[in-house]
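Heads up, there are several structures right after this.
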Structure P
Amino acid sequence: MLKAVKWGMVGLLLLATGTHAGAAAPLKVGVSAGPYAEILSYAAEIAKKDGIEVKVVEFSDYTMPNAALAQGDIDFNNFQHLPYLQNQVKQRGYDIIALEKSIIVPLGLYSKKFTALSEIPVGATVAIPNDPSNEARSLMLLEKSGLLKLKPDAGTSATIADIVENPKKLIIKQLDAAQLPRSLEDVDLAAATLNYALSSGLDPKKALLLEGADTPWNLWFAASPSRKDDPQIRRYIEIYRSPAVKDFILSRFQGTIIPTW
């Protein structure tokens, strides 16, 4: 079975190659740490029957899959929502485009001190991601929870400065996304993405609030413009977005990851 290849901050740890002597070089698809790699690997097993070898490369940091794609170290990736990609292109000048939607990996509001949003006290400390797109995403979920209100036109670019109503006088603390689950020992509420929640032992079904299928923060496959019509990449994405993979996702993740097809 294909295994994910994990990239740390300083290099690669090759877990398994799954290639054969004389075979064409496999496609490399990048992904951030978490459950996404398992879905990509499942689709890769099906693609193998079509003669398409795909190697899943798992990165330990959000910024690395796009950097690797821009450098040509991988062929495409699947880990980011559109606002994050747009921000990366703007800030870093990457020549990367979105190809097709993949899954919704819900952001959740978690607490180790309270079991309902109505219990959140005045002056509570709330931790959210410190990257711009997930900052906005977290604030939108907090607005959906009823704990605060944003400017009507803030949308997916919302920042803390766009909070116009904060009746419980919440103290918003911004942290690196990977630290958010661990911060629950020190804060009252934290907005954590599913990959970091699961890797830290949090149960998404116990989240005080999860994003639903109506969220605009679904993930996308992305590649360089020169590879947007690559037949093997397109065929792999078609396989990924198939009924078989959808059934796998629904069965394996019990509704905590939502297919977009």
Structure Q
Amino acid sequence: MNRMDMLKTGTKKLVVYLMAGDPGLKETEELIVTLAQSGVSLVELGIPFSDPIADGPVIQKAGERALKRGVTIDKCLKIIENVRKKGIQVPIVAMTYYNLIHHYGSKRFVDSALKAGLDGAIIPDLPFDEEAEFHNYAKKRGFNLVYLVAPSNTMDRAKKIVEKSRGFVYYILQKGVTGGSKSVNSGFHMLQHVKTLSKIPVFAGFGVSDPLQAKEILKIADGVIIGSAFVSLCEKYGKNRNMLLKNAKMFVKKFLNV
């Protein structure tokens, strides 16, 4: 079963990112269930890494907290395994770095991820034209490697990235790292171009923090990805489980109602 096929329906999609193990492993599990039941189309699960080049300060700090709690790839996969046992079928992709996967063993990562119920991975430091063996193995096993297109890419490079991406294309709305931004429409021209190139859904993220921004983005993109804003919520309410889950539901509702 390819859960990522659910993303191809005509409705606009909401994707939410959270860092595994922040505020805790059990809470992450409960948050994924809550997000899925609240109407999120895909969950992006951060696997913490010590040198996260694409993460802004909010997600970096969440990653540091998770690493201090001893969060590993295996513990993240266990979260997914537990969520699948609860009957949650929303697609889940990991967001992490190739250094971590390389040390774990790239083929072992793909096999272990699929066994746990992970549908794919976003790896910001893995250029589309490198690690052909890893890419080919993932493709052969049906594990979706999602590649990122940025406004700074040439039209030719953007086309090649789109052709190689599986599941969906991740469009970066702004240069630099993740985090809330007052304006995210500077990259809309390239986003429109990417949409014409892609046969699979194009989701846009980096810098989206409020529903009005999301509404503008969804006029072009097939889905919107919210990261730092949700991670901030997890940090704020992390010590109170009931408040955390209640506010997570409200957060999703706010974005789905635009």
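Values in this text are rule-based calculations from the coordinates and carry no lab data. This one's a predicted model, so the numbers in the text were calculated from it and none came from an experiment. Cβ atoms are built from the backbone, for glycine too; each structure is taken alone.
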- prompt: For which of the structures P, Q does the calculation of helix-only ellipticity at 222 nm (-39500 (n - 2.57) for each DSSP H run of 4 or more, over all residues; to 500) return -14000?
  reply: Q
Which of P, Q yields 2.6 [distance in nm of label points 7 Å out along Cα→Cβ at positions 188 and 212, calculated]: P
If semi-axes √(5λ) of the Cα gyration tensor in Å is computed and equals 24, 22, 17, the structure in P, Q: Q
field: Structure (P, Q) behind the derived value 1.6 of distance in nm of label points 7 Å out along Cα→Cβ at positions 108 and 124
entry: P
- request: Out of P, Q, choose the structure whose coordinates give distance in nm of label points 7 Å out along Cα→Cβ at positions 164 and 228 equal to 2.7 when calculated.
  value: Q
Value 1.00, calculated as FRET efficiency 1/(1 + (r/R0)^6) of positions 36 and 68 (r between Cβ atoms, R0 = 30 Å, to 0.05), assigned to which of P, Q: P
